[in-house]
Structure P
Amino acid sequence: MYEALKKSNEIFEGGYTFNTLIAACMEALNALSDQNDANVWSEGYFILLNLLEPIVPHLCWEMSETLFGCANFSPIAIKEEVFVEESMILAVTVNGKKRSEIEVETSISKEEALRRGKESAAKWLEGSEVIKEIYVPNKLINLVVK
């Protein structure tokens with residue numbers, strides 16, 4: 001939801017590309033449909049009706065009045081803490097060929113990332129000597145073997 005809200009702010013400050021706004025709202029609605037928490041649904045509709053109001057004002061007005069007393073038509077603050085990621089996916093390659101992916105914490109050290117990368121690619125490292133280890137933060141681990 002907050003990604004769509006952030007995108008809407010960019011759209012209204014820039015080129016008014018409403019098709020991009022609708023696409024962002026559709027992605028947000030798809031993510032919302034995976035939720036089972038009523039509070040998440042309520043907040044999601046609160047934000048979606050705010051975003052879609054310039055495009056379908058009559059529908060949004062009716063729904064907002066019924067559900068929220070039109071309280072959602074005031075500016076909504078973006079919660080930056082929702083954009084903080086706790087984990088990331090690193091590709092593990094051996095001699096340039098992708099062999100696996102690992103999910104690690106964003107605060108992982110280079111040494112720990114390389115250790116986990118070697119563990120996940122152990123089957124391709126058997127009987128080989130690792131001559132170079134390359135760690136590209138937030139992207140990949142490349143192991144060069146001989």
Structure Q
Amino acid sequence: MKCPFCGHQEDKVVDSRASSDDTSIRRRRECLGCGKRFTTYEHIEAQPLMIIKKDGRREPFDRQKLLSGLVKACEKRPVSMEALERLVDELERELTQEFEREAPSREIGERVMRRLHELDPVAYVRFASVYREFKDVEQFMRELKDLLALKAK
């Protein structure tokens with residue numbers, strides 16, 4: 001490990017601890033050159049999850065892309081950034097456990113919509129209108145009527 005202060009190549013580990021979520025190990029190191037201490041994190045190298053798009057293309061799962069879509073859907077709604085990040089974390093964990101290497105984008109969209117439906121109905125309709133690519137007002141109105149029918153139950 002190269003010291004971030006002096007560039008020396010040798011150090012010693014003075015403390016190791018598992019992270020709170022057990023996904024990494026935090027190590028305190030001391031440079032044998034300058035004596036300064038620094039922290040490193042050790043993570044398991046994961047195989048990136050690939051998303052199979054509607055047209056058959058494959059691209060890596062991009063949590064930031066998903067999060068930005070959720071932020072747009074929840075604009076001016078009482079949904080915290082923390083709740084959106086938690087939604088993305090849970091979804092990413094589910095997908096990597098269930099699909100290992102590749103997941104269809106359709107599956108991701110449906111799961112996001114189910115979660116948004118519970119979190120905020122207005123954000124759900126906004127997301128659904130983009131995700132399902134509503135072609136006309138009637139299609140949009142059908143979705144709203146279904147939402148209202150569920151709410152009335």
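So distance in nm of label points 7 Å out along Cα→Cβ at positions 12 and 36, computed for just one structure, reads 2.0; which one of P, Q is that? The correct label is Q.
Quick one: semi-axes √(5λ) of the Cα gyration tensor in Å came out at 46, 15, 13 when computed from one of P, Q, so which one is it?
Values: P: 46, 15, 13; Q: 44, 18, 13.
It was calculated from structure P.
State the single structure among P, Q that was used to calculate mean count of other Cβ atoms within 10 Å over residues 52-59, giving 13.2. It must be structure P, since only it matches.
Upon calculation of FRET efficiency 1/(1 + (r/R0)^6) of positions 20 and 92 (r between Cβ atoms, R0 = 25 Å, to 0.05) from the atomic coordinates, which of the structures P, Q produces 0.15? The read-out comes from structure P.
Largest in Kirkwood radius over Cα pairs in Å, for residues 4-43 alone among the labelled structures P, Q is structure P.
Read-outs: derived from the displayed coordinates by stated rules, not from any lab. All values derive from a computational prediction rather than experimental measurement. Cβ atoms are built from the backbone, for glycine too; each structure is taken alone.
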